[in-house]
Structure I
């Protein structure tokens, strides 16, 4: 038997603090067919960041040119810096049979889902708002004002979960991971992506 595969675009989204990053890291370690989409940004690289691995670092002029050329699947301005996911990079990886993972906020996810209706969209849900509040406090990356803003945003973001194909509740990391991995395994076998030939 010969087999060929077309890759897929996997959109993981949900409120801040639901564990999307942890789930993504675990997926990437366990499944070599998965690759992260490397975004472009106008901010300067941090000391540990590598060009082409963490981001493609560009200036505002280059970003404006990409924007004018409709080169982005999605783009946003965050904390005064601009970020975007390149269409050509995602499409090239998919044609090579790679499964491209986007870990993005719900606003960006909506843009991607409208432009790529064949993507696999998964909303990561917290078990409760209280659990989300505790997670945001214990990760110690944001000040109280930022935590309050993120919790406020979470209500509106959760109201949009019906726009996604799948919902995974991250109350137990191992269970959430097994459900997410099962979704990806099943989606790999769709006849629109998997082409076995019996000889």
Structure II
């Protein structure tokens, strides 16, 4: 039976982290369906008993992977979210994302979106968890745009929530095409077009 997180020792926490990291990597590379508990066990170099000590089944492990990938994707960006209250900050965020894809040579796409495409139609609890991940991402973008709007740097009729959703949708579409073409041009075009629209709503 899985133990409660609060009762883990430091060694236990490290083992659990290693299991989740291994599962996340394998599910990212092979897909959720093709990743078995045995694959995770071998990759994490743990025993089956150690895995089942922390996770009741593969479903529980998938939930942990969603949380892990959400943190991995959003934590670096959240350091920038407070600076998204200007066009300069928004372009810095854009440049970070493009540079990251170049560093990856345009492989892999978005880990959160990859999980969503695999799980949304077959696992309702996973769909809701992933929807929450995207809502958190959108909220971070919206906060900066709302600050711009409150400071009078965007037109009164501008809608920060709609602009944030457009930015996130542009990012996701650009990432898919960038992954397929192994070229950042689609991502750059998608983000730059949306940022140009946001700038058109700015007040000098």
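Odds and ends about this structure:
- A value of 5.0 for distance in nm of label points 7 Å out along Cα→Cβ at positions 65 and 169, calculated from one of I, II, originates in structure I.
- Between structures I, II, the greatest calculated value of distance in nm of label points 7 Å out along Cα→Cβ at positions 89 and 137 is seen in I.
- Origin of the derived value 1.07 (Cα Rg over 2.2 N^0.38 Å; candidates I, II): I
- Given 20 for relative contact order in percent (Cα under 8 Å, 6 or more apart), calculated: source structure among I, II: II
- Of the structures I, II, the one that 1.3 was derived from, the read-out being distance in nm of label points 7 Å out along Cα→Cβ at positions 41 and 105: I
- Of structures I, II, the largest value of FRET efficiency 1/(1 + (r/R0)^6) of positions 9 and 81 (r between Cβ atoms, R0 = 41 Å, to 0.05) belongs to I.
- Each of I, II could give helix-only ellipticity at 222 nm (-39500 (n - 2.57) for each DSSP H run of 4 or more, over all residues; to 500), but the derived value -25000 comes from II.
Here, each number is a calculation from the coordinates, and none is a lab measurement. Here the structure is a predicted model, which means the values were calculated and not measured. Cβ atoms are built from the backbone, for glycine too; each structure is taken alone.
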